[in-house]
Structure I
């Protein structure tokens, strides 16, 4: 596996810690959490450490068990992509012209 950018490693560690804290606040033991998520306790421990080798599906399933899966849809939400929206806005035409075929037939 290639080395991850430091910011990605930090984000995964934070996600793992947040998952662990959410599980503990709900008073769910690791054995029950792993069973509900359909994963091993070892995989759950990796998730709670923010291990990048665990599939996104593993993280998503654990979030689902915690009742937090709806937040996944917002991770790359295009309406919150400031850079993408700025780039899209830069490419908007200054003027919109009617196609010549429509323009000529409109004059008849």
Structure II
């Protein structure tokens, strides 16, 4: 089952800068790579009250601003401790310049 929700305009999501949104009560971070947008959970699974979108982005790796856990924003995979859990990943599609996210994953 899909639940496609509008996350914003593609032109408002800048390459190299995390873009935080809340959709359906879920904190989601969007990351743009050219015309591709990736969407993953924005809350660090190691420290749930820390937003990854406030961390340091290098390439397609986001570093948590609290304890420096690293995650792939393309796959959600944890790349470095202390976090042990992957991030949820949400499908994205772009239609008429709008970014849509499937919040049911």
Structure III
């Protein structure tokens, strides 16, 4: 389990770098950590972060801009509300103009 824990911590450190008004995808995070096939593990890490207020988990979306993690937030639309408060438009649980808001650590 220590491998998962250290991977999760690496994910969290990267997610903390996502700027206000930007989002990143599970896959981009996995790839930047050298785990090109572990987007799902990034999702598990984000799910495990729900008690940590220092991690902006709302800024992590799937490769199409869908708010796939929204069910892990309190309230039905909290993830969407957090993103909209940062100036990101959401329509049908999906980020409008994803490319404009997409952040990559490279």
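None of the figures in this text is laboratory data; all of them are computed from the coordinates on show. Just so we're clear, the structure is a prediction, and the values are computed from it rather than from any experiment. Cβ atoms are built from the backbone, for glycine too; each structure is taken alone.
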Highest-scoring structure on volume of the Cα convex hull per residue in Å³ (candidates I, II, III) is I
Starting from the value 0.95: which structure in I, II, III was FRET efficiency 1/(1 + (r/R0)^6) of positions 52 and 92 (r between Cβ atoms, R0 = 30 Å, to 0.05) calculated from? II
Thinking of I, II, III, which structure, once helix-only ellipticity at 222 nm (-39500 (n - 2.57) for each DSSP H run of 4 or more, over all residues; to 500) is computed, gives back -11000? III
